[in-house]
Structure formats: C-alpha cells, structure tokens
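Pasting the structures in now, so scroll down.
Every number in this text was worked out from the coordinates using simple rules, so none of it is lab data. Owing to the predicted nature of the structure, the values given are computational and were not obtained by experimental measurement. Cβ atoms are built from the backbone, for glycine too; each structure is taken alone.
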Structure I
Amino acid sequence: MTRIDFYQLDAARHQPEQVVCRLCQKAWEARQPTLLLTRDAEHSQLLDQRLWTWSDESFLPHDCDDDAQFATPILVHDNPDPKGDRHLLINLSTSVPAWFAQFERVIELVTEDNRQQAREHYSFYKERGYPLNHVTL
C-alpha cells in the first residue's frame, strides 16, 4: 500500500523549493525514480532551474520531458500522466492525482499558502485507508 507523508514546513526556516531539492537529492541517492508533479508549466520551469543550481556539491539528473529511450531519474512535470516506473511522487499540484496509488510513496508539502489544500488531500487519503505520516520540519 502506498505510504503518504505530509511534510509541515516552518516558513521562517524552510523555503518549499529548497525542501523539494533536498527531497529529490535524497531520492536520487536512494535510487528512487521520482515524479515531481507541479502546479503548472511555469512551476515546472522554476523547479527545473532550482534543481540545476541548488547545490554546488551535487548533481541531480532530471528533466521536464520523459524520453522513451532514457528515463531520467527525476521527472519534473505538470501533466498528471504518470510515465515510466517511478517509486516516489512528490505532489506539488493542487489535486491528488487519480493514479497516486501506483507509487510506493507520496510526499505532500504543507505550507502557509496551501494549508487548506493539504487538509483536503489528507482527508482524501485518510478516507481511503492509506497510512499517513506527519513530519514537522
């Protein structure tokens, strides 16, 4: 069964984009193919840039387009159409994708800006019996 983790961010200590980059770094190191589902194309471009520049000491192989011949370890996309065999979904979109259960793990970020949306997502997963974890950062 898919594990659902909610990461509560302290706005004074954490910027969401930096947390996303850190999560992608950990997923890459753990060899977990990841889909970073964004709100829209502009958000995808922003995160694409952040992943390229977030750390001078690491490289996060990612792309905004999935290629049939090469499946990038981290796919950044706003199209809710799962591609490839990915283990981790970092859901930054405004809705819970219908196909979330194909992933081993889903991460949802909770910020000041999306608190109500996060509550709705939490209720959605809970009503369906998924194991929920809450992490305060």
Structure II
Amino acid sequence: MSGLVISVRLLKEMMNHLERVLPEEGCGLLAGKAGRVEWVFAVENSLHSPTRFEMDAVAQVNAMTAIENIGSDLLAIYHSHPLGPDHPSEMDTRLFYYPEAASLIGSFENRRWVFKAYRLQGTIWQPLELTID
C-alpha cells in the first residue's frame, strides 16, 4: 500500500467518533482493500486518557472478526491526539503491534482536525500519502 484513501463520508464518521470522546484519545480500525478505506470500526479506549489509548480487547476482537467476515483487510489503526502532536509518539511506536497496517492520527489543532498517515518501518515512521475524496 503506497497510500491511504478515505471518503469524506467515512472521514466524518471517524471524526464524529473522535469528537464524541474528547478530551480522551479516540481509537479504532479502518478496513478496506488496496489502500481504500471502506469501513470504520470505532473501538472504546479502555484507558479513557487524553494522552494514551488502549483498545478495549473485546471490542477490538469483534472489529477484527467483522473485518475478516466481510472479506476486508485491516488497512490502518486510527487514533487521536487531542493535545498533539500530529505524529506518532514514542508510546505509539513502542505499542504498535500491527506493522502491516498504517497509523492514521488525528490531531485537534486550532479547533479543527488535522489527519496524517504513517507506516512503521523498523522503528521509523514514514509519512504515507493520505487522500480524502
């Protein structure tokens, strides 16, 4: 996957989830094929923290099972950084268990969302092209 493509409708669905859980970090999974997001699976942040997230284990397994059942691929793990920064943190790197998936981070800057995508290569995050259509 050389980039990630998400529709305006699905981006809004994800943003609505992230806004509902403010000031906590929100998190979830994005699924689809060939880099195109077709499904958003919001997952509860069991830490309920503004600076860290951990997906609720049962909800994460349910979402991953649903992704498999619909014949989709896990494309990205998304989460928010309500307090910044707009890139993966040291904790994000240490706790990223799905290197085949991208990371999509939404930071809340000047009362608006800014989204950036990354791919972990070894221990280095490489920017990934994010297309909103």
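Data table
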| item | result |
| --- | --- |
| Read-out semi-axes √(5λ) of the Cα gyration tensor in Å, computed value 22, 18, 14, structure in I, II | I |
| Given -7000 for helix-only ellipticity at 222 nm (-39500 (n - 2.57) for each DSSP H run of 4 or more, over all residues; to 500), calculated: source structure among I, II | II |
| Which entry (I, II) yields the derived value 1.5 for distance in nm of label points 7 Å out along Cα→Cβ at positions 49 and 105 | II |
| Among I, II, which structure scores highest (criterion: Rg/Rh (Cα atoms, Kirkwood Rh), for residues 33-96 alone) | II |
| Value 26, calculated as relative contact order in percent (Cα under 8 Å, 6 or more apart), assigned to which of I, II | II |
| Answer label among I, II for the case where distance in nm of label points 7 Å out along Cα→Cβ at positions 9 and 25, calculated from the coordinates, equals 3.1 | II |
